[in-house]
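Where a number appears in this text, it was derived from the coordinates with a stated rule and is not lab data. Since we're looking at a predicted model, the values are computed, not measured. Cβ atoms are built from the backbone, for glycine too; each structure is taken alone.
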Structure 1
Amino acid sequence: MSGIGFLFPGQGSQAVGMGQEFYREGDVSKGIFDKADERLGYSLSSLMFDGPQDTLTLTYHAQPALLTASTAILQEVKKAGIQPDFTAGHSLGEYSALVAAGVLSFEDAVYAVRKRGELMDQAVPAGQGAMAAVLGLSASDLQEVTQTVTSQGKVVQLANLNCPGQIVISGTAEGVNAACSLAKEKGAKRTIPLVVSGPFHSSLMKPAAEEFQKVLNTISFHDASVKVISNVSAQPVISSSDIVDSLIKQLYSPVRWEESIKYMLNEGVTTFVEIGPGKVLSGLVKKIDRETEVLSIHNKDSFALAMDKLKEEV
């Protein structure tokens, strides 16, 4: 029996219209959108279906919207009888993974990520923080670059270790710019500034983490029914207290995505299913191990194709 890993996308995968087919055609998934609107006190679903894109992309809208679309699609996957051996999500996507593993109710999760988005947005004034993707440099070489720049008083650090040759750095605008220049000197192929509202997964997010702890203290967490791979440790987390701890640290710690995928591969996962908008994670998995089967479920057509393949394997 082959192992299945469910993967959930993070911020950046949002697009107007996401999840709408499932809302129209699935009773179970429609209920998720309705719960989101009710819990948040505004029509998130209208924003998701009608836009505008620039409003949907705001951190405090994008985060609950992605969780909602991913969870709605997840309901249809579970209804079809497909169960994972592992779940993992990229940054924000970790909350979808926790819902999938029974750690959080969807209503609590959508409330938490809305608050998370607000706190992340407020942590550093607009324009003062930045993030950039660095291509073609090893993690150890880039670590040296960021440490050199930080020692000069310009904060920057590794934020997302996505796949071989693709690492995102985060910090002050000055720190990120200086690190990009130094990375090119050290042999990086390209550096790409990211369109984000803050320096996520950097030490500059610690004030947000302190406030976010208070939010999580108001929510019920359960032990995981399925192994969830933590962004912070790239290892499974099961106990509710460990999960809460990792979610606080996640705000200011690197997302160890490549290690997370390799852990699941070593544990016998042969098929990854990306559940939610876009195909970003599918692309990253292929760069980590091109032999692994990766299915992406983001609309009704891709859902039907994935179900055919998964039912063949079961």
Structure 2
Amino acid sequence: MSSASAPPPLSVVVGDEELLVDRAVAELVAAARAEEPGVDVHDLMPGQVTAGKLVEVTSPSLFGERRVVVLRGVQDLGKDLAAEVTGYLTAPVDDVMLVLVHAGGAKGKALLDAAVKAGAARINCAKPTKSGERLQFLKGEFSRAGRQVTADAAQALLDAVGTDLRELAAACTQLVADTEGRIDAAAVARYHTGKAEVTGFTVADRTVEGRIPEALEQLRWCLAVGTAPVLINSALAGAVRGLAVVAQPQRGVPETELAKAAKVPPWKLKTLRQQARGWTPKGVARAMAVVAETDALIKGAGRDPAYALERAVIEIAGARNQR
């Protein structure tokens, strides 16, 4: 909601994604302050709520001062306190704007249902669980800042930063501040391939995609910043294991089982399937053998781990089209 719109007297913010919940509450408070800058805000966690405190913050004001009362984690309120809040809903105070924050689920659902029945405006803040939902969130972040992002840049940012929405939002803020114009994959690469754990996976991704020059460039950068060779080979092993899983016939196998076998989150399966194009069982078997050989070399059987990894990248990428 916009801070310029009139806030409802009763709202429920429902969901388990903290960033979205915090934003929803902040927008409601901002809307109240836009109408009355000096509004008194009480933002309370369950441990701060007592029967006396509830009476204090929800009783009519002698001077007609407007208040915003935010009760967070209402699913964790005790039975008596939940009953107090439910009772208040039957006779709300005109100068109190009440915001109830509920994590969703069955716990404390009676209070949530009572609020909705009382006419509460409901704001859903569920955690995005699908890749498409996270990509939509990223595009929304850039749109809020008046910027555009290419589809491959959004995917690259998601792959580099991970699934935590706060980290994704922070990454978007950084890119908006440090770049100009439309944000593309090159901009994402400049700012977000610096994490050792991310660049290890980037080496692996470029390798199984057969992009040898890029894979070698990322590998040398990884080694230059001190990434342990064993971690890079572990990333290669994970990428090859993922190929082995998705390259097999999968008729009737649930996505969750495939993801578990590949040791990746379900949203990563789409990327793995794209990477598996062009791979044959013979090529995957060769890649797995190279990973095993490289593991032995970097753990003492060879003298030069960097050379062993370069060789692994070239041979794994070369196995992609092996017939």
Origin of the value 3, 18, 26, 25, 14, 11, 3, where P(r) over Cα pairs in 5 Å bins from 0, in percent, for residues 156-219 alone was derived from one of 1, 2
2
Supply the structure label, taken from 1, 2, corresponding to distance in nm of label points 7 Å out along Cα→Cβ at positions 60 and 228 with the calculated value 2.4.
1
Comparing distance in nm of label points 7 Å out along Cα→Cβ at positions 244 and 276 across structures 1, 2, the largest value goes to 1
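From 1, 2, which structure was FRET efficiency 1/(1 + (r/R0)^6) of positions 92 and 292 (r between Cβ atoms, R0 = 25 Å, to 0.05) = 0.60 calculated on? Please list the in-between numbers first.
Numbers: 1: 0.60; 2: 0.00.
The structure behind it is 1.
For structures 1, 2, calculate distance in nm of label points 7 Å out along Cα→Cβ at positions 84 and 212 and state which one comes out highest.
Values: 1: 1.8; 2: 7.2.
Looking at the calculated values, the largest one is 2.
Quick check on the output: 14.0, 47 is Rg and Dmax of the Cα atoms in Å, for residues 116-179 alone, derived from one of 1, 2. Which one produced it? Display every interim value, and only then the final one.
Details: 1: 12.0, 34; 2: 14.0, 47.
The value was obtained from structure 2.
Given structures 1, 2, which gives the highest value for relative contact order in percent (Cα under 8 Å, 6 or more apart)? Could the numbers behind the result be given before it?
Details: 1: 24; 2: 14.
Max of relative contact order in percent (Cα under 8 Å, 6 or more apart): 1.
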Mean projected area of the Cα convex hull in nm²: greatest across 1, 2 for structure 2
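Where does the value -15500 come from, among 1, 2, when helix-only ellipticity at 222 nm (-39500 (n - 2.57) for each DSSP H run of 4 or more, over all residues; to 500) is the thing being computed? List each step's numbers first, then the result.
Numbers: 1: -15500; 2: -18000.
It traces back to 1.
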